[in-house]
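Structures given as structure tokens follow.
Values quoted throughout were computed directly from the atomic coordinates according to the rules given, and no laboratory measurement underlies them. Not measured: the values here are computed from a predicted model. Cβ atoms are built from the backbone, for glycine too; each structure is taken alone.
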Structure I
């Protein structure tokens, strides 16, 4: 008998009406579980090749194995982990409904953190997005912080800034982010873009390219290796960080370390200074 797993993060019944509020997955679509913080266990699902994930918050830190045992036991035997009672075909893993909360017996699950699903067939390509594609109006970048997914950003900030990319596991495979520079980064000023823990690196093969001009300012290509988790663009008078610099991010897996980046850095001013300190960082 096929079993199904139920998750709900929306506390109010009347508000359980949107993607991410609740979800049911066939137990057979579970492909992996892993700790993503001391108190989080993330479950990964694949339905017809579309990746989804659910983050479960644990009552006690570092009890991921206990929760994993309870979940796998209920799926494989159809019985609860502790008292071995038979479970229905729809197994409630985490239900945060106010007044009717329910969590899998013996799992130590405290709540359902988030549910990330993608409509089957809605994602067909995981290539880097074109600048200005998707009929999405640009959003002006402001203070440092986390960038919104599926958003075109423009940046006219000359002062130092540090931005972060959302965790790959809480966004969907195929999600994207772009940033286009409309102003030069000030001299001796750095802009950074860093993945968020538990992501520890960009997808291997990500790259940063500095546009060359002549024998003094030659082109530079930096291709990511293990542990490269950030992009650093260092503004220099007549050097890096000019108007037209852009970054494109795409989530290639929907899982940890899934974000890939393509960054092209233009020169500014006379463009006579060799590129320096603009690179992928670890």
Structure II
């Protein structure tokens, strides 16, 4: 990898990239640099043919406490967002169609070519909560604590969370989370449909990595990419256009070598050898 990251760690476990926000003394509060490094690392994993998907987690006892308070104070003084380009970390991070809906952060997570799982190992607040919300799946520690943190700061639901969260937990649960800014744990997150899996303490990263490595042995990477594209693109379409587009893509998938390999491996009772995504 060409870049030595300062505020995150990048590791590969089997066919899975593990990206760890690495400022444990701040519960992994996000600086502009950390956000740029995450985007760059996700671009690296998205372009690596051997990687099936990525896991995003935090070092120490927290997932992410939100925006770094120094940056938040500077924004309060300026009365606006402050930008820092970090040009050496410029990255496209998926979205080969350049869909304008998925250019900003963290909605660009939805346009990555590969699955992204949030392994929420502890405190998850503010922008960290937004990051987890835009991941494809959430594997959470039983004792993890979630809080939106927007209303007590005089803010609104940020970075597209008001669009995404109701689609996961429903409008009423979303409004409760936003309005009250109350803390809820991993068990409640699972009950309301926010968490896909509840894990014992310290196990959410391992379970997420195992899940993706298992998928790598059974699923075609192109199928994973296209189904992710279907789900998020079609959230913004009516049924008719979504069906028509899906039918076109199904015809394309029937013509691919992956389909032939999928049938042959099933008939021959052997693991499939699907092609990789080449970017």
Check your understanding: Which one of I, II has distance in nm of label points 7 Å out along Cα→Cβ at positions 43 and 99, as calculated from the coordinates, equal to 2.0?
Key -> II
Practice item. Rank structures I, II by FRET efficiency 1/(1 + (r/R0)^6) of positions 155 and 211 (r between Cβ atoms, R0 = 30 Å, to 0.05) and report only the one at the top, that is, the highest. Key: I
Point to revise | Structure (I, II) behind the derived value 62, 43, 39 of Cα extents along the principal axes in Å | key: II
Exercise for review: Assign the value -1500, calculated as helix-only ellipticity at 222 nm (-39500 (n - 2.57) for each DSSP H run of 4 or more, over all residues; to 500), to the correct structure from I, II.
Suggested key: I
